[in-house]
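What follows draws every value from the coordinates through simple rules; no lab data is involved. Bear in mind the structure is a predicted one, so any value in this text is a computation, not a measurement. Cβ atoms are built from the backbone, for glycine too; each structure is taken alone.
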Structure I
Amino acid sequence: MRRICYCNITYKCNNHCRCCISHNVRKGTDRNLCLDDYSFFQRQFSLCSNDVWTISGGEPTLHPGFHDIVSFCHDHSKHIIVYSNGRTLSKLPKEILIKIERIIVPIYGDEATHNEYVSNSHAYRETIDSIMKILAYDENKLDIKLLFVDPQKGMSFLKSPEWNNIIANNHFSISRVIDDGLQNHCRDICQSASDVLDSLLDLNKVVRFYDLPLCELRRETLSRILKSMDLTSVYDPNVICGSTERRYTIFPFNKQADYFPKCETCQNRLICVRIMQNYFAPVIINGVVHIDTE
């Protein structure tokens, strides 16, 4: 089975997101992974060409050895996934960009909403500029992650001028921001997410979705998801999480969702995948739901 090696290579970041999952770690450490750490993971687990290297942060492109790490991983596997806020992607040389299979870039809304959430007035424009540059090169390289932040504003990004160009991208993810203050708005957010998901599927896009309880989606959207499923996983149910100085953790990552008490007995609980509780996500390709990596 395919394995996933997930590493936060740095906690340095040029954004300060409101609900940053790495905030507490970033305050307490300036550690970076290095090539020696990656060499150790390769030797320890004999990772092969079918396995997945997932590179995250912080903002991983700010790591001084990012190019070398990508090249090392590419020597062993063509399945390299990078989580990036997108701001510095335009500076990546093509010889590095071509080695990355998929780059996940989050968008939190229109320019005002996005910049407010990440606490930087330049973030949106730099991210959009990077997206457009990579789109001109490859329409399958990016996974544009549409994140619902404010149920009152909805997904304002879809009404922005930039959306008319970015819709040319072929891979999208839909999620909601995990914020305790927004839990009571889960249904409103999921209803809006249903509209976006349906629109993207109508355009035959590849769509991942997570942290969206299926029972809160529109009935028509839910029916569309459930009518054609292949939930056989090709992934090892344990993820290798790497740290510095050859430290690592192995933990199971296909946990059941636990949004509501009724999740315990719901037959769809294995499809409702909770973000950061695991690294699986449902993905819809040509109308069929598969289980794949986030």
Structure II
Amino acid sequence: MTSVTVSDSPWPLGLVSNCWKVQLDSGSGLDSLIAEAVQRELTVIELRQGSLGEYEAGPNCVPQADRLSELIRRFPQVLFNVALSLPCLSGELSREESLFLAGRSAAMALANGQPPHLRLVDLQTRPEQCLESSVEAAARGLVELTEAMIEVEGFLSIEHSRQPWPWFDSVMNAARRRLGKRGSRLRLCFDPCNLLLTERAEEVAGIVELVQPKAVSMIHVKQRKNGQVQPHVGDGDLDWPRLLGTLRLRGHVGPVLFEIAPHVDVWANLESAVARLFGAARD
């Protein structure tokens, strides 16, 4: 099987560090894993809270900005962002929350001349809380967090998760309206597989067709089958070749990051995913 390469992809390719959870738990250093990714021509790495190895601390896995700054010296060719789990859609998360501030500092330490990029996902706000009456409060919360990133010349990405897509989309649109000309600093981390948490599988393709490319910071790629995220991107609930074809036709230009389930054979599974999704260019 050929090595993972960006040459057959229309987008920069990368991965989310939780793909390496097995390797990190087995004692592999984050540095060595990033080095392997660079060797395989992966150029974008999302450093996910809980999968930073020696670069995070404490029970809340707080990113250590001073240490993370070492990574840009060793890997200047890599585009990094930092990802945290916080209740960012609750309308109650303050920009002064210590974990948010730690994430912002980490994003700044990893910017390397680019705008600092912090990505948040809300795993706590439940579907029953996602009411029409809560849209504006959630939007105000996102505006406050986005403004905190604007202050450091950065931007904020929000990944949809356990909230119904129509509600989430309404919140994002309301927040961008409040931000006005600064609305481009609030972007979407788009994960079609996460849509399966709240939407029917047959609705996913239609949602992908409607997402505005300019609002998207990156695409996450993973596959689900029988309710479980898979360690590969083979057959499953999503037709990934079709979805990526749609994204290409729609003019998406941001990076594509694999977020396959952790596995001892993670590198082979990544190679298989690239061959499946972009191998047509080699045929």
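Observations on the model:
- Which of I, II yields 37, 22, 14 [Cα extents along the principal axes in Å, for residues 53-92 alone, calculated]: II
- Taking distance in nm of label points 7 Å out along Cα→Cβ at positions 109 and 157 as the criterion, the top-ranked structure out of I, II is II, with the highest value.
- Test item: mean count of other Cβ atoms within 10 Å over residues 45-52 calculated as 15.0, pick one of I, II: I
- Read-out helix-only ellipticity at 222 nm (-39500 (n - 2.57) for each DSSP H run of 4 or more, over all residues; to 500), computed value -10500, structure in I, II: II
- Test item: distance in nm of label points 7 Å out along Cα→Cβ at positions 13 and 141 calculated as 3.7, pick one of I, II: II
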